[in-house]
1. Who wins on FRET efficiency 1/(1 + (r/R0)^6) of positions 210 and 234 (r between Cβ atoms, R0 = 25 Å, to 0.05) among 1, 2, i.e. which is largest?
2. One of 1, 2 was used to compute Cα extents along the principal axes in Å, for residues 50-225 alone, and the result was 51, 38, 32. Which label is that?
3. Out of 1, 2, which one gives 0.50 for FRET efficiency 1/(1 + (r/R0)^6) of positions 138 and 314 (r between Cβ atoms, R0 = 35 Å, to 0.05) as computed from the coordinates?
4. Out of 1, 2, which structure matches -11500 when helix-only ellipticity at 222 nm (-39500 (n - 2.57) for each DSSP H run of 4 or more, over all residues; to 500) is calculated?
5. Could you tell me which structure in 1, 2 was used to calculate P(r) over Cα pairs in 10 Å bins from 0, in percent as 6, 26, 36, 24, 7, 1, 0?
6. When mean count of other Cβ atoms within 10 Å over residues 98-105 is computed for each of 1, 2, which one produces 18.9?
7. If mean count of other Cβ atoms within 10 Å over residues 106-113 is computed to be 23.8, which of 1, 2 is the source?
8. Looking at structures 1, 2, which one was FRET efficiency 1/(1 + (r/R0)^6) of positions 58 and 186 (r between Cβ atoms, R0 = 25 Å, to 0.05) calculated from, given that it came out as 0.35?
Structure 1
Amino acid sequence: MAVIIITGVAGFVGSNLAKALLQQNHTVIGIDNFSYGAPTNIANLIEHKNFSFFEADITHTDTLKNYNGDVIVHLASQKIPRYSNALRTLDENSIMLKNVLTHCHQNKGTKLVFASTSDVYGKNPLIPYAETSDLLLGPTTVKRWAYALSKIYSEQLIIAHQSEYDLPYTIMRFFGSYGPNQNTTWWGGPQAVFIQNILEGKTLEIHGDGLQTRTFTYIDDTIQGIIKCIFEPAAHNEIFNIASEPTEEVTIKDLAFLIWKLIKGNQTEPDIKLIPYQTFGNYEDVRRRVPSIEKIKDMLNFKPNYRLEEGLLKTIAWQTQLFKAN
């Protein structure tokens, strides 16, 4: 059994990953500062004999010095600065990764499994996105690209450390993960907000014209992919998309209608309001984001198990229970 360090363990992906690893009898050392994660996400894990939790900030240089593991899964991150600060996104993502890399150097043999993002593909019009696809971002005057840039830099830095210092790594590019423990605000994605707004009887706000498409991945499939990236020898020094099938591509508007139907049925129509991108300042969106998952299928025997509607039903059930409890 392995010892796995997870940064951002109280977040959506981190808490689900910790639970899955503990079920497989691994030891998990979890770190989080609760800036986006929630204590409730790990409440059922705290008493587990193989789980240790430390409330700490990865931007501090000495946070990781006392923890040793076979693998560090670096999930902690600042996200797209649509509502926040591009400087914080760039600074904190860089600082956290450098501290993680320092830890790996000081503990020779520790493998780094890094959470990147499908956002790195940017505006590349050639669909679907394979791991070898070009990364095409918009102008630097648009702060929306700060997040993607921070992840591209991180990927390059990790690969450079492997070349210079023989650092073992696997890089994961996530596509729209959703499910239990997701943040119920825009930080959790449009599906989280649509569910929450329906439960609260609010208007469904869609950014832009709603015709932009995404491919969403149920959390159990994301976790399956991460665990394969941690343990499969074929994942060594590779980059993988972790996503559902490309046939699951859906417009954001259709996603809103689907979630409404799953909660409310077909008797009524949702109240939808389109929010112009100008509301967010100098902003750009990606029109389509569709993955190729042939590499992870072929090399790691990954197979998504959840269609969108099935995953949404499970997510709605969880979020409804949370809403009623609060």
Structure 2
Amino acid sequence: MDSPPFRSRFVGIDAAGNEFHAPPEVFAPLFRQASYDGMTNRTYHVGEDFPHLISGIRAVDEAVAFLELRHGDRIGHATAIGINPEYWLNRMPDRCYLEVGCLLDDLVFSLTILDRNGYEKSILSVIQRKILELSRLVYGYDVPTEVLERSRLMRHLDARYLDEIDSMCLGLQKEMELAKLRETKNMDPEAFKLFELYHAKETVIRYKAITPFETKFLPADVLRSLQRFVMSTVMSQQIFIEVMLTSNVRISMYDDYDKHHLWEWLSSTGDGCLRESKPTVVLCSDDPGIFSCSMRIEAELVYQMLTKNKTNNSYAEQTVREILERANEKSFGPCQLRQD
């Protein structure tokens, strides 16, 4: 990154991979390193593949928090916070199968949000009982939910250096990571101890054991509340969401374009403008080589679907134009999208 010709070709960092095996916490140290080196534009693909909708919603939230996504950064897909929960539940079997630790994290995440928003005690009690059961399986004892949540939020730290936490290092980046570990340990030793246990070999084995889970353990309205919470975080940070229609229909949960959540996100106020209360979206072709699509095709799909759903042609045209103009305005590099 010290070579000017090399540096001039870098406009940002993007990460996309198997969400089941590489959650946002894996990429956090790399994204921090990129920030240290001056690469402040970031994109992360998340919330497309998930064992349960709660897992996908949590993954989007962790991407924002752990990767420190901010104004102008982008999240690719974010299907988990857009898809209609009723639609998702109806397309799923009665049971799904998750890693024990993943389910524990999902329920801790859910309980924290629902409790904060004053949800009824009966639902909170059911979740709490399940959390205690799962914490015994993963950690060997009843861990308070508050400690589990505080420890989960530490996962952006670089666990590679846990064994060296009390050592000194001459490397600037490594010393900065060690300093973060020391500071966090001093501020919350109880949760940090659990964070260390989370990375222990024996815990990892227990964490990855597979368990069945009732898909409708939480009803659709509760899932919608979780979606709204994370969406509010995305919007408050002014993060863009890259929508990939062709990709979502061909390999995700949707069986046709009519059901896609983009149409809800683009619903109008009646004055021909995109709703300010809706997320800021741009289009993305995901992988043109695999899906045989292009940005032009994605834009045409938006126009066709808006007119098909009884939207007048002028509003459909204006909506597509606004999306493309926004993408041009916030592009990481010099490349511009033609609108003709």
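Coordinate-derived values only; no laboratory data. Keep in mind that this is a model prediction, so the values were computed, not measured. Cβ atoms are built from the backbone, for glycine too; each structure is taken alone.
1. Numbers: 1: 0.05; 2: 0.25.
Comparing 1, 2, the top value of FRET efficiency 1/(1 + (r/R0)^6) of positions 210 and 234 (r between Cβ atoms, R0 = 25 Å, to 0.05) belongs to 2.
2. Details: 1: 51, 38, 32; 2: 55, 42, 30.
This value belongs to structure 1.
3. Source structure: 1.
4. Details: 1: -11500; 2: -16000.
Label of the source structure: 1.
5. Comparing all candidates, it corresponds to 1.
6. Details: 1: 18.9; 2: 23.1.
Of the options listed, only 1 reproduces it.
7. Details: 1: 17.0; 2: 23.8.
Comparing all candidates, it corresponds to 2.
8. Values: 1: 0.60; 2: 0.35.
Going label by label, the one that fits is 2.
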